[in-house]
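As structure tokens, here come the structures.
Read-outs: derived from the displayed coordinates by stated rules, not from any lab. Not measured: the values here are computed from a predicted model. Cβ atoms are built from the backbone, for glycine too; each structure is taken alone.
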Structure 1
Amino acid sequence: MIAGIDESGRGPWAGPVVAASVILPPNARIKELNDSKKLTPSQREKVFKKIQEIAIGIGIEAIEQGAIDEMNILHATHLAMRKALKKMDILPDLVLVDGLEVPAMGYPQRSIIKGDGKSASIAAASVIAKVTRDRIMLELSGKYPQYNFHKHKGYGTREHHLALIKYGPCEIHRKSFRPVQKLLKEVIVNG
């Protein structure tokens with residue numbers, strides 16, 4: 001049993017980081033399966049549903065902004081990946097990780113640089129993580145409409161930057177991230 005694991009949301013200024021692990025059946029074929037960044041939102045939704053239908057195992061974990069600020073984004077990502085693996089009903093014999101190895105994984109692992117374009121199970125994990133995180137950000141956009149999270153999903157766009165200047169950070173902004181930190185310092189200095 002080979003699990004692919006990937007994350008979504010390491011770079012945004014707001015919201016959680018989400019990791020997913022997926023075990024696909026041997027020789028599984030999913031039309032349009034690819035790195036989630038190379039798919040349109042509607043393609044991702046279709047592929048997401050297909051993965052849910054055929055996967056042998058899926059685990060998903062979100063680590064919120066507060067924990068990201070406490071431990072840093074790299075440690076939060078690794079924690080999300082380890083927890084996503086533990087949430088699967090079936091245990092993998094090998095874990096394929098997109099990028100670098102994850103410390104204290106607890107399973108044999110192989111890191112694959114740009115793995116979401118080379119491994120079907122990593123690509124599937126990429127799609128599951130991305131769609132899950134996007135759905136979380138859509139929900140949070142309803143709670144914090146002034147930031148338009150439904151458009152940029154918390155990433156550092158010009159629109160997001162202007163909203164931060166106008167409204168200041170909200171509770172889901174990552175206070176340890178430099179652009180948010182800078183604005184918090186300006187608010188303290190300028191009162």
Structure 2
Amino acid sequence: MAYDMKMVKDAYATYDVMPTLSYNIIEHLMTNPDAEIIWKLLKYNDSDAWEKPNLTRDEKAKMIYNGMDGQDNFNVYLDYFMDEATNKEKSFLRIYPAAVYPTTRTYGICCVNLEVLVHSQINHLSDYTTRLDTIIQALIKVLNGVEVNGVGVLYFDMGANRYSRIATIGEKPYKGKVITMGVNLS
């Protein structure tokens with residue numbers, strides 16, 4: 001029995017969304033009204049940043065690293081590492097595919113990391129919460145169980161992805177946490 005090679009190749013996952021996964025999630029955050037708090041806490045260093053006006057789409061876009069200018073001038077990144085060291089009092093959000101676990105030949109679970117790092121001098125807010133935990137909670141609220149711009153449904157669910165978690169990260173002077181969520185890709 002002869003096999004049609006095209007048919008065999010089509011039976012395997014290609015993970016075509018991988019290159020745009022990070023930006024698609026960021027785009028969802030740019031348009032979701034529940035994500036406004038995230039953008040305000042990333043942009044404004046004041047302890048009452050949560051009371052500031054919502055940002056425009058253009059203001060949010062200018063916060064995303066464009067790959068050309070100095071990394072230190074941005075707050076949102078599509079990968080896990082900054083080449084330039086900084087000590088600025090600011091907050092950072094990094095979103096990237098961290099690992100893929102091919103569960104079958106036609107799909108796999110992609111673990112997406114959402115890292116939040118905040119300079120320790122600006123972490124506490126005037127409403128007796130922290131910038132770090134407020135951003136982390138808002139990310140879960142906005143992304144958990146949501147279909148994201150052609151990416152698929154993101155989930156924070158140990159039953160569906162045993163790698164789902166929130167972990168503490170960072171080095172002085174930056175405090176941080178990383179959320180690992182899953183999404184099924186084919």
Structure 3
Amino acid sequence: MKRTTYILILLAISLISLIVWRLFYSNPAISNITLALFSSGLFAFFIEFGFHIADRRRFSYMKGKWERTHFFNRNGQSYDNGYKDESTEYSSRVIKEISLTYHEDGEYHGKVFYDEGPAEFIIYLNKSNPLSGSGTYQYLETKSQKKTADIGYFDFIVDLSKNKIHISHENKLPSGTAKGTEIWQRT
């Protein structure tokens with residue numbers, strides 16, 4: 001369950017306990033139990049809310065709009081340095097904008113566009129080093145309309161200014177031949 005769900009459940013328990021306490025105020029046994037439930041629920045609510053705030057401060061820095069500024073690809077071919085710079089060609093062929101949505105606990109969802117088609121991804125920040133992480137992507141639809149899923153991996157490193165993300169992508173299914181790197185810049 002997500003942390004926000006815990007927070008809402010604890011708040012509901014506290015409020016219900018407060019209402020029951022008010023209704024049975026004249027009965028000391030019920031009154032003491034409901035007052036204890038209310039205070040412990042409220043205490044747990046503040047602890048969970050504190051964890052929620054700390055999570056947002058530590059891990060939500062990547063949310064928002066990004067733009068692909070560089071794209072290097074190796075699609076089963078060999079080049080001088082292993083990767084062909086397709087940044088200029090790519091910027092005229094596909095949508096460069098990427099939107100990262102923060103969920104919780106270092107998890108981001110987004111959508112990115114490639115020559116083959118749009119792909120959705122889920123990436124996770126590394127808990128011990130939140131400037132790095134990994135995830136998976138899957139094409140929603142492809143130009144070639146392959147019958148098998150087109151899925152791969154993302155690995156990434158965020159620069160210290162937190163304004164650039166250096167992505168390494170590698171296709172796993174169906175062919176596993178496409179590899180590349182990208183740079184996403186905050187807009």
Review point. Here helix-only ellipticity at 222 nm (-39500 (n - 2.57) for each DSSP H run of 4 or more, over all residues; to 500) has been calculated and equals -6500, so which of 1, 2, 3 was it run on?
Key: 2
Check your understanding: In terms of FRET efficiency 1/(1 + (r/R0)^6) of positions 30 and 174 (r between Cβ atoms, R0 = 35 Å, to 0.05), which of structures 1, 2, 3 is highest?
Key -> 2
Review point. For distance in nm of label points 7 Å out along Cα→Cβ at positions 14 and 46, which of 1, 2, 3 scores largest?
Key: 2
Revision key, fill the gap. When 1, 2, 3 are compared on relative contact order in percent (Cα under 8 Å, 6 or more apart), the highest value belongs to 1
